[in-house]
Each structure stands twice: as C-alpha cells, then as structure tokens.
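Visitor: Multiple structures follow.
No lab work stands behind these numbers, since they all come straight from the coordinates. Please read all numbers here as calculations on a predicted model, not as lab measurements. Cβ atoms are built from the backbone, for glycine too; each structure is taken alone.
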Structure P
Amino acid sequence: MEKRRLGRTDLHVTAICLGTMTFGEQNTEAEGHAQMDYALDRGINFFDTAEMYAIPPKPETQGRTEEIIGTWMQSRKNRDKIILASKISGRNQFNWLRDDKSPTRVTKKQVDEAVFKSLKRLQTDYLDLYQIHYPERPVTQFGANPVIWRTPAKAEDETSIEEGLFALSEHVKAGRIRHLGLSNETTWGTMRHLFAAEKHDLPRVVSIQNAYSLLNRTFEVNLAEMSLREDVGLLAYSPLAQGYLTGKYLNGARPAGARTTLFNRGQRYETPMGEPAAAAYVALAAKYDIDPSQMAIAFVTSREFVTSTIIGATKMEQLKTDIDAIDLKITTELEAEIDKIHLQYTNPCP
C-alpha cells in the first residue's frame, strides 16, 4: 500500500484511510473489528474517527465508534501500528456531547473535555491527528450550493481561530496530540490557522478533511493551490458521494440496508444534476469495464493534492472492492473522458 507524507510531519499515511463512522450504528462491534483487521492486513495504517460518531449523530450512539476502535486496539495490542485520527465538533447546537449540555464550540473548556473523553474511549494516551470537525465560526457548508451561497453573519459567541489553536496546542505540548488538522474548512479559515501558528509559534495544521469526489470537485478551486503550496494535504472524504457514484441509487432505487434508505440523509447528492452526472460516470466505468466505485476512488487518490482517500463500508465485500481501487490507474484517456462529464455536469453536489 502506497504511503504519503502527512503535511510536513515525519508520519507517512497510506493512500487509503479507513473511515469508521458506521461502527456502532450500521456495523456492530464485531463487524467493526473485522473491518479493521482486514484493513490492517491489506496494509492500511490510517484510521479516521470523530467524537460525534456513529452517524447519524444522536445521543444514544455518540462516542460509540471511538469505543469500538478502543476495544479493538486493546485486544490486538497494536496501537503502534495505527496512525489514528479523531475530531472535535465545531459549531453545533447538539447538546449531548458536553457534560454541561452546552452547544459545541472550540473553546478551551470544550477542547479539554473533548480530548480527554476521546482518549478514554479510544483507550490510548495520544492521538496522531486531531481535527476540528467543522469550523467554530458560522460557515456555509455540507452541501450548500455555491451559486446561491450567502455569507453567514458573524456570531456574537464566536471563538477566534487563535483561541482555539492555543487550546489545542496545550495538548500537543503535553503529548496527547501529535498533530493538528482541519475539516470542512475554507481557504480563508485554513490560511488564518497557518498565519496564527506562524505568528504565535503554535502547531501548524497538517491536513484538511473535506468532501471531494467526481460529483464535487470544488476543492480544486483555491483550496488545491493552498494545499500544495502550504503542504496541507487533503484527506478526501465521501469519494463515492455517499454511495451515489456506485450507481445503486439510480432511477430511485433504495437498496435495503443502504444509508440513504435507512436514514434519508442523501440530500447533498440529490440535486437536479446529481443523478444525471452519477449515471454518466457509471456508464463511463462500464465502457472501460471497470467497477464504478473503484474508478471514483482511484480518481480521487490520483490527485496530487490528496494525501489519503477515506473509504467506509458496511459490508466486507464493499470494503474489499474499495481497497482494491488502489491498483486501478487513471489513464490519460480515461481522465479526458471524466473531464468531459465534469464540464457537462460541473460540481452538481458541492
């Protein structure tokens, strides 16, 4: 399995990262353990989770994913083989993550609580990468169409980027966190983190975890230049557009057990041009006699600004197919045809 340098650190993560947000909801503890066993056997050394998981977020399952990873590492005694990433929740009205029932923010008090709780659930004394799941400040995100995008008003209780970075840096100094990252962030937000780190001699963010797929290539505008010039590599999530690029939801299909079927959370990929675009990519894969999932993942992994592509699965056969995408090469001819579809259906699901 190919490994790539994480930012400017001495860590090298695999080009495929195992996402775990189904553990504790769609997947049992035993199934989660089996997935991690298989991923490790295939050479994957990079696992991603979050304090909010399992998904969909709710009080009954919050933190369960980290607990499942923790019992797996404890039973296998393999913490040293894993580069482990988790996340603190940003601005959200969810009130069940904090002991005092506060809405989530990236304040010092909440950072301290979140870090120690994650470490306890994971049964480890350090995290290799700790990310802000989404910004503390109000931002337009999670599927908002850029054509109708509006700048959110600044919140009165907004925690500054500097304050959040200072709080996180204390855990880096203490050895509980090795490196910091961002998620669902903008170019401006990322650069402000970098400026603050340089100005105050604080830890530099090493990665950004944003959505990136054949249906959403918005990262290529501005963020990609920042990523390459500043060595803040993309950890690309949802490379299959929550399964829509597999073709399983085409023509209104709702397979039993699939995430959209169970939770009706696929609105980000149910835009007017989302299905025609997905259908075009599925047809292109068929033309080349390749699996559409593997084509979608291989495209993402082949981008020079991508450090790792985060995959997730509920079934072992899905996981095997997705990991096998590492062996598929996007040829110049195939990429040209992908770009033709992209020009016809430009970022239908941002």
Structure Q
Amino acid sequence: MAIVHDYLTQKGGAERVVLTLAQGFPGARIYTSCYEPGGTYDDFRSLDITTSPLNHIGPIRRDPRRGVLLLAPAFASLKVPGDALIVSSSAWAHGVHADAPVVVYCHSPARWLHQPERYAAGSAGGSRNLGLAARLLSATAGVPLRRWDQRSMHRADRVVVNSTAIARRVADVYGIEAEVLPPAPALLAGGEEAPVADLEPGFWLTVARLLPYKNVTSVLEVAATRPAERFVIVGDGPLRDTIVATAPANVRLLTETTDAQLRWLYRSASGLLAPAHEDFGLTPLEAASFATPTIALRALGHLDTIIEGTTGVFFDDLAVSSISRGLDTAIETRFDPADLEAQAERFGADRFVARMHEIVADATSAAAG
C-alpha cells in the first residue's frame, strides 16, 4: 500500500486525514511533492516519506505555492510502486502514475484552478496579491492545467470525497459520481492538555489557515464590535501580516500550538467560531468531542457535521450583524455535552478506516477481474 498527498508543509484537515490513513494502513509509504517537518505535524517524522525533487528547493519546500506551476509536472513524473494507492488530493496528487489500482480521496478540486474568484474571496490588504496571482494563473496556465486535471482524475479507479458539497463539485468539475466518506476528527478529547500562557477560559475560538476563503478577517470585524469578549485565532498563512496589523486588542493570534494546547483551547472555549466556506466541517467535530458548540456559516461542509440547536448554531452570511446574532444565540442556547460528544463519535476513525479498506479491496478486485 502507498499513500500519496499534495505536500506535507502545513497543519490542516487534509494532513490529519493522511495521518489517519497512515495509522489505518500501517507500513504504507507516503509519497509527496514536498515535506517540511517543522511546518506540519510531528507525527509524520516517524513515517516513511518519499519526496519529489522539488523538496530540494528550499523556498518551494517551505511554501509549495511558490512553485505552483511545477507541481503538476512533479506528480506527472512520479511513478509510485505498490499493490494499491490511496491518493489524498486537493489539487495535484491525483496526477501520480501507478500500475496499481488508485483510490482518490478528493478534499476538493483545486480552488485556484476551478474557482479563482472564490479562492480570492475576502481578499484584503496583503492578501490581494494572492487573489491576483490565482486569477492570473487560472486565466493563463489554467486551460492546459484543467485538461491535465481532468485526465488525471479520470484515471482513478474510485473517487471518494469528504462531504456532500464536494460530491456536487466533483460531479460538476469532472462528471464523476463520488462516494461521500467523511473523515474522522483526528484531534479528540482524551489526550494531553496544556494551557496557553496568559489566557483564561471563556473565549471564542477560530481554528483555520489564514487564507482568504477562510474568512478570518470577519472574526476581526465582529470582535471589534464586541470589545468585552475575547477571540482567539489559531492558524498561519498568507494573511498573517494583515491580521496582525488590523486585529483589535481583544483578538489573540496563535500561529504555533501543540496538540496538547489545541485540546486545551477547544475545551476552554465558549464556542468555536467558524466563518469559513469549509469543504468539510472538521473543526466542529473536534470541538464537539470537547463538548464545545460551534457557531458556523450556514454553508457546504458545516451542514454535514453540525446539528442546529444541538451541537451548534448557524449564521447565514458574513455580515457582522449576522455573525454577532449567531454568537448571541449560542450564548442563550443550552447545549448538552452528551449530544456534542456523541456527534463526534459518529464520525470516528474506525468507521473511516474500515470503509477505506473496503473501497481499496473493491478497487483491487475489480482491477484484477
């Protein structure tokens, strides 16, 4: 068994999925374009990881977006051995070549390639360059890359997606009917917890990469209207400088946290504030395992993982007044910890791994027949 992933240079839901797959398929070698141990989860250090030649180029290894036009050729030239492959892809990894059956776990079709306007949505300040680059790349290199992307995805023996929203997008982009298999929340209660210095419980928590479509700047806007409350943002990315420069005094940004600290943050928060257009609502499940409710944008993956009034509440748009009403509703709602914890358990790792084993076995059997 081999596992293929776009790049291991950051901490996010897709990387958590790769770790779950590695645990569920012990001994599998991981193939990726770039691996930066200091930028992603420490658990990868004990795994068998093979990288592409791009990994030798320091700036690209640290931020693969700098080599965006090199990633497709890197995977197209990567021949992966094995009896079967699971490809974790949100852009490039499904371009890999193999003689074995390939199961693609698609987190999302590449946003900058298929949805450049939305990829840049919410751009402000220093993020304008990111949005402009996405639009320019899509307009110029986009045509041949979309053809490559289509051919690559259609070589897969099976395509699996993380949410109903992504199933619809995969159908629209590729004309493929994919199975929906939600990933398991990887960070759950029960592990070590470590307090964050100079932070008292009772804050609103946001956990997200600092990218435009994550709408983290909306957290700053609503925080400015609620100066008596505290907001904590956990994440890093291209918007870091913008957030640091514009955050009101009641917002604290944490770009580096251990898993133990993140567990403490989830448990100590009054609620998880999730304004992103998420492909799959993973952080609400993580929060639920700590009996912490979520206040989320009513869209996409959040609709799969949040039970309104039971494990969280929704707001309908990114207007400050709408988000603020969501926070007020959460304050007034009595959430049962047992309901929250049960929701996280319904998406457990055992269920995810067992189904992935069945899918791989079916693909292998079909290829042999």
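Visitor: Looking just at Kirkwood radius over Cα pairs in Å, for residues 79-270 alone, which of the labels P, Q belongs to the structure with the highest value?
Guide: With respect to Kirkwood radius over Cα pairs in Å, for residues 79-270 alone, the highest-scoring structure among P, Q is Q.
Visitor: Comparing mean count of other Cβ atoms within 10 Å over residues 71-78 across structures P, Q, which is largest?
Guide: Of structures P, Q, the maximum of mean count of other Cβ atoms within 10 Å over residues 71-78 occurs in Q.
Visitor: Taking 13 as the value of relative contact order in percent (Cα under 8 Å, 6 or more apart) derived from one of the structures shown (P, Q), identify that structure.
Guide: Source structure for this number: Q.
Visitor: Work out which structure the value 33, 23, 19 belongs to, where semi-axes √(5λ) of the Cα gyration tensor in Å was derived from one of P, Q.
Guide: It must be structure Q, since only it matches.
Visitor: Could you figure out which one of P, Q the value 2.2 for distance in nm of label points 7 Å out along Cα→Cβ at positions 31 and 239 was computed from?
Guide: Value 2.2 for distance in nm of label points 7 Å out along Cα→Cβ at positions 31 and 239 corresponds to P out of P, Q.
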